[in-house]
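Pasting the structures here.
What follows draws every value from the coordinates through simple rules; no lab data is involved. Predicted model only: the values in this text are computed from it and were never measured. Cβ atoms are built from the backbone, for glycine too; each structure is taken alone.
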Structure 1
Amino acid sequence: MKLNDLTNQTCEWLKGTGPNSNIVISSRIRLARNLNRIPFSHWANKKQKEEVLKRAREAVSSNNYTKGALFLQMQELNNLDKQFLIERHLISKEHALQADHKAVVIGEREILSIMVNEEDHLRTQVMQSGFNLDGAWQIINGVDTGFGKKLSFAYSQNWGYLTACPTNTGTGLRASVMLHLPALVMTKQINKVLQAITKLSLTARGFYGEGTEASGNFFQISNQVTLGHSEEDILDNIERIIKQVIGHEQNARGTLFEQDKARIEDSIWRAFAILKNAHIITSKEATDLFSRVRLGIDLRILKELSISTINKIFILIQPAHLQKIVGKALSPQERDIKRAELIRKELGEK
């Protein structure tokens, strides 16, 4: 597998399958780990970072879950490649900066990825389509167990796994769920829901995680702390709360459609018409319009479309993906034109 091969496949987390996939886009679990007796990445020198890279490559090659995975050194990638990986949620924005002595490992179907020498020496993540934290945990627990046989991790009997950021100390586990919550936004209940989950030790971010704002009615909800809690406790807590959020969104969708059916149908059909006929469209406008189309699919208004089709288009129209498809750099206006052309083509084929 090569990096460019990824443009021809659908990310696991965008397949539109799994439990509650009409509301939950994806489930992700990330584990932060650091090698014993080597300073955290921000304090490590060149030689120490190279040692982390070497040990990580050896561990990857011997782990049953990562054998044959794509191992990319960040300094060998251009800016477009890095942005492409960010758009596919395989690396963070921070990992794309100061690329020396950094790497990313990408497993088959992009279920698994590992950032090497980001904030922590290893940040392993597993993503699943739909509301499937349990499935993601089973995989990542197996990966981590395999690494633990080859690598000595920084660990304290009192504090658990030691991490660069204190909020990750303990289990090193961050579980997150990406949700599409248009009805809660439209009924102005979203702030109330987000305030409630904050009081329950969860946090909400935008589509690309920490430091990003919600757009297209997408919200990423995750646990805030790990210290003092077991992996099972963290996952049980977030699953229980997410189920409540899903219930609120389902109720809001039902109420909207029941009380204001004509306006909702009009909004959805207008969004679909613009997407199918526009000749120039920005990324933000397309994201907002696709949010309404997704809602239309779930409410059985747009019966000829599927969530998987919309997810496929959604990732292809991101800036780096468009330029990868065309094979050259595009100006913002050229991207807007190409984005509209791609959307018309994809929607016209259905």
Structure 2
Amino acid sequence: MDFPVLKIGDLVSPIPIIQGGMGVGISMAGLASAVANEGGIGVIAAAMIGIDEPDVSVNPTEANIRALKREIRKARELSGGIIGVNIMVAMTHYADLVIASIEEGIDIIISGAGLPMDLPGYLVNGAKTKLVPIVSSARAAKLICQKWLSKYNYLPDAFVLEGPKAGGHLGFKKEQINDPDYALDKLLIEVIETVKPFAAERNTTIPVIAAGGVFTGGDIREMLNLGAAGVQMGTRFVGTYECDANPGFKETYLNAGKEDLVIIKSPVGLPGRAIKNQFLDEVENGNKKPFKCPYQCIKTCDTDKSPYCIALALAAAKKGKFKNGFAFAGANAYRVNEIVSVKDLIRSLLLEYDQSCSA
């Protein structure tokens, strides 16, 4: 048995898996192209993608646009499959990165960390880029549909619904994260029912992709059975050779126990899930002091009070330098126990998917 395809407009992904965008260098052209070559949707994360550019501290916008365009072109050279970019609404140069991605003819823009209310306004005539907001509630999905219809006569090409078991920044209050009322399966049904009337009115479909805690092929089947058109997975792809992070970063996943997955208060004003380490212990104990912001990369970052620069911390972690940083991770990161190829990962997910049919 094969996976069902995932259709987003006229794009057809042979397998219903979007590789989650993981910022500050974790998912770049290498990982995105490998996923696309296996029939999934590979995603380049735009968040501080230019962190290693020599002029990033003096020309952050130009540096990040240059790096993003380079990675998109590199992914195109490596794969003929579907390539997307993940662009956080909260980024200071959000609009510039969206425009650059459309100029490069990217297949999909996936956008969260805020509601992308003006995203269709960046499309130009002839652009085939699909627009996919990330939401964490049916209310957010409804607001986006209403706003896009009234202002742009446009509906989202799909939604990614990200539940509270996701890695990185979360669209939930801390007390909601372990509340059963906010579980992914419950939210998924609510979002599907909410967007259905909008799609029906326009005689179209709005696929809803489930994300956050999807780890096995059995999880994929469960989400599809609930009505999801596909799933987004980030954590599993960290445990691949093709993931663009340093081997030391991947090693933290292999060494993590369940108790090491913690919820932190991020400088950007959102809770986030990360792997506990000495750096985070020092932050919690008040041993880190406010810093001078080098990049002005996130609109919501409280640079006057924050004890560290999240861009620098994540960049250090990406290079395996955990004295100065930490790794974001999904709730199931402790279950990653080996590094495999993307091809083998997809193969194992399909096997689990098949086996779950008779389970």
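Comparing FRET efficiency 1/(1 + (r/R0)^6) of positions 42 and 242 (r between Cβ atoms, R0 = 25 Å, to 0.05) across structures 1, 2, which is largest? Comparing 1, 2, the top value of FRET efficiency 1/(1 + (r/R0)^6) of positions 42 and 242 (r between Cβ atoms, R0 = 25 Å, to 0.05) belongs to 2.
Each of 1, 2 could give P(r) over Cα pairs in 20 Å bins from 0, in percent, but the derived value 32, 62, 7 comes from 2. Could you tell me which structure in 1, 2 was used to calculate distance in nm of label points 7 Å out along Cα→Cβ at positions 82 and 250 as 2.6? This figure was derived from 2. Hey, distance in nm of label points 7 Å out along Cα→Cβ at positions 114 and 330 derived from one of 1, 2 reads 2.6; which structure? Attributed to the structure labelled 2.
Each of 1, 2 could give helix-only ellipticity at 222 nm (-39500 (n - 2.57) for each DSSP H run of 4 or more, over all residues; to 500), but the derived value -14500 comes from 1.
Ranked by Cα Rg over 2.2 N^0.38 Å, for residues 146-337 alone, structures 1, 2 are led by 1, which has the greatest value.
The value 24.4 for mean count of other Cβ atoms within 10 Å over residues 170-177 was derived from one model only; which of 1, 2 is it? Going through each structure in turn, the value belongs to 1. A value of 2.9 was derived for distance in nm of label points 7 Å out along Cα→Cβ at positions 50 and 130; which structure in 1, 2 was it taken from? Considering all the candidates, the number was obtained from 2.
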